[in-house]
1. Can you spot which of I, II, III the value -11500 was calculated from, given it is helix-only ellipticity at 222 nm (-39500 (n - 2.57) for each DSSP H run of 4 or more, over all residues; to 500)?
2. Comparing relative contact order in percent (Cα under 8 Å, 6 or more apart) across I, II, III, which structure shows the greatest value?
3. If you work out mean count of other Cβ atoms within 10 Å over residues 172-179 for I, II, III, which one comes out largest?
Structure I
Amino acid sequence: MSNCPRVAILGLHLEANAFAPVSTEADFRASCYLEGQAILDEAAKPAPMTPAEIPGFVEEMNAGGDWEPVPILVTGVEPGGPADHAFFERTLARMAELLRAAGPVDAVYLSNHGAMTTTESTDPDGAYYAMAREIVGPDVPVVSTIDLHANLSDRMVEATNAIIAYRTNPHVDQRERAAEAARVIRKLLDGERLAKCFIRMPIVAPSVRLLTAAGPYADLITFGQTQISDDLPIVSIVGGFAWSDTPENGLAILTYGRTSAIAEGLAQDIAQRAWMDRSRYQVSLTPLDEVVAMAKVAGADMQARPLCFADVADNPGGGGRGNTTDLLKGLLAAKVDRALLGLFV
């Protein structure tokens, strides 16, 4: 390894909801679209517009020793509809142009959500990963971080040396996972090699069953992390994002070990646990008429305990528009008293 490795930094973030309006170039540019040194300048700010992974990665690389950051292009937008395909193609071409122009690099870090679609493709993230691998060749470490709502594709797994997924939902560990990616890159540059095992399960869980404080998904992640060792350093378990509505949807397990047998053994164990626990991912939501009736009773009784209802399918955090009015209509029609309707984004 070079005493001062050159590490390329790229970013592409969109959690795509197939049922929401198209995410346009204007949307991306208004949120985050940066090239070159502007990426590092922005990441150094107290509240950067970059994804949280970028400053987390840079800080850990700085702490780990000498290196030369090679910032390429980072873009991302809040959850929304599929990206305009023409914009995606232009962005991918621009990334490729800048990465080639940067000259030889020793490693590549891909900051990524992992549940992007476009108006023409169900796996643009796979194309993003493949682009980086094609340019740098088979021997340069390529490591990515992804959201735990990612829909992992074979192409993503094949193009990378390691993919590191969030472990928290709500997400609070983006910087930590990026720091982990930086440490993995350092180890790969020192000659460490990892075998991988990838299993996609026929389980597409509702988002409300993918919380990590408690529940079946939390149990899987906790178990996976208890198995971490020097021989098995990375366990990524993604829940997928059902609203992307793609062939890649679903819970997936990705393990990395010193040998293929070690990686496969744990992946199979986790997959078996997930399958045996599959009934816990089912959810029974309260029908609208029952919600209105409950609110009517609570609104008429000053001593009643306050109730809280959520329209979980219209979640702006998952690409929903936050504009459905069915609950409001029901409350008004029933003349419910002492009710407050709000939008959280």
Structure II
Amino acid sequence: MFPPYSSLLAAAMTACALQVTIADSPSPNNAYINYTTITGYFLQDEPSTNSTTFDFMTTNFGLINRTYPADNSALKNLTQWQRFEHQVYQLNRQAPRGTEYKLLYMGRHGDGYHNDAQAYYGTPAWNCYYSELDGNAAVTWADAHLSPLGVTQALAVNAFWASEIEYQKIPTPQSYYTSPLTRCLQTANYTFNGLNVRAVHPFVPEVKEYFRETISGHTCDRRSNESYIHDSFPTYKIEPGFTFNDELWEALRGETNDDQDIRSKKVLDQVFSTDRSTFISITSHSGEIGSILRVVGHQVFGLNTGAAIPVLVKAQIIDGSAPTTAFEPFTALCTCTSPPPMTATTSMCSYPTST
């Protein structure tokens, strides 16, 4: 008679606890962390998967129905997620020093008032003029909150997680991180609060500055101050060094994609260098998740509002000089000095602009 899965999992986790993780490994000065995506486990890894129409909630989070090298007769009656969890722990058990595998559950926030405003005005007019405003007579989109649709989307993901936990025995996150922007703080709460997660890993997310959306002149990407975050989400942890006011956002100026990727790698380095968890949740944004996917070598995979993607990431400490990590100055954005026509279908930079 085979031992129960809880015993097998406990043994696997104990063995992994004895492994030296990147967080335990002293990094020499002349070394850096390199990230790669381990493909073949999720449909989102496959070039044939259409990100526009893909639904992670009807496909078991995209987990491919397959066998694993770690499979054995004791695991034959387990769910696909239980066997995958065992596979990940075996990868870490067999990994050489300075190499570690983590599964990142990355979720995009639900629909926000800024998304609705962009749809209403049209993307060209939004980018050129309206995104620089705090809102209109009806709504505020500076540090945008979730719309009613966004709340519904996040609650649907909560129900999906509840089902996956009950029936698929999915490994729940052992650590939670979130962007400091309100729509993500809300989404994380609606998504994970009240779930039957393991008691040793409760839902207590850490707010990290660098998991924020692409820094642009759009007011929806300007975060609120630390007091607001603490008062609105008192159970959340705020990372050390978090500035009281948003010192990164600049009106009418924004970071480049290269700068964002440097920022994304820095925050991944922080997580991998300090967090021994294997299964990690990150609640963020379409632009920032896209940047993280670039950093870890994943194919481009866009997410609709409220969608999520799991990515198995291999991190290795590499001897030698790291690629450049110097930030470039923000670039001026093309903006309009007066409201452009909402019927425009192309860039508004030919309309009267300011920089």
Structure III
Amino acid sequence: PAADGAPVISCAEPVFDFGETEEEKIEHGFVLRNNGAGTLEITNVKASCGCTTTKLDTTTLAPGAEVTLAASLSLKGRQGKQHKTINVESNDPASPTLTLTLTGSAVPSIVLSPENINLGRIEDDEPRGATFTIKSNKADLSFEVQSVQVDGISFMEHTITEVTPGREFRVDLNSKGPLPVGLHTGRAVVRTSTLERAVIWVPISMEVVGAVLVRPPQFNLRESEDPADMESQQISISPGRLKEYKIREVVPPLDSVSVEVKDVGNFQYRVAISNMPRSMELNGKEFVIRLDDAANTEVKIPIRVFKTPANRAVLDAQKKAAAAAAAPPQPVNPLPEAARTVVETPPAP
């Protein structure tokens, strides 16, 4: 229940389901009402990506008053289920944020299947491929695939096959050469001959695993001006291409860096790193993990040190100063009795 004299924001239909549509733009008006006894002040309207709203005719609603919030959603280049929200902030003490929703499915003139490619976790010596199709969804629409470009993943090549002339095309992606270890994300950029969907983006992702899986695959440190400022980290090592192995040694980049290897079973290890200086001295260096397999495999963990921006350095210094000021004072040892007599006894007149 609303507090006496308080405003209450409401919307009779906070969810608008536009169903399945081929339209490139959805428009809808949400009617906002003040069901309370006090004056309602709408302070902010936030729409999620792809959704826009028009300026309200008024942001102040007397009890019983209404205002329409016009919203539009662009479906151009989109396909499949869509779910966009609009948050309306007000001085309603019980519900300071009212969420409005636009939901439905976009049916494009040209359909991409699948919409993204995730190859998952693959081993560095395991070739991998994937396929996606581009198909006309209208009886009177024909098109050509003019080009396909793979961005962000240099070891993937592609071929284009016309399945049905002017109607459907297949793109086959295949890895080439050795696969670099690590997380890889990129996209295939498809350009077509029709303005209905001139450019299509297909996200591509995968994780390539080497002899073992190392977390983190790289150390990122922020430089500190304090030479006594040391970093501690932990490395997790588990089976990758090698299912059974042992760690022979972990070689740190500096002799002063401490390394402790712990076997936690099932060919998994934890490596505790300590006493690692946060200085540019480590930039470009690496930890080397040596395994006892037949190939005497070495796995390297690179180190990157980032310079601290001037404003960040000032902020860190201010935090240290504030922490020092907030620290409790050190206890004062009481004076010996003889000294107290000398200090505390006033001189004779």
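1. Values: I: -11500; II: -9000; III: -2000.
Answer by label: I.
2. Working: I: 18; II: 30; III: 11.
Top value of relative contact order in percent (Cα under 8 Å, 6 or more apart), among I, II, III, belongs to structure II.
3. Working: I: 19.8; II: 23.2; III: 14.8.
If we compare mean count of other Cβ atoms within 10 Å over residues 172-179 over I, II, III, the biggest value is for II.
Taken together, the values in this text are just the output of simple stated rules run on the coordinates, not laboratory data. Just so it is clear, the model here is predicted, and its values are computed rather than measured. Cβ atoms are built from the backbone, for glycine too; each structure is taken alone.
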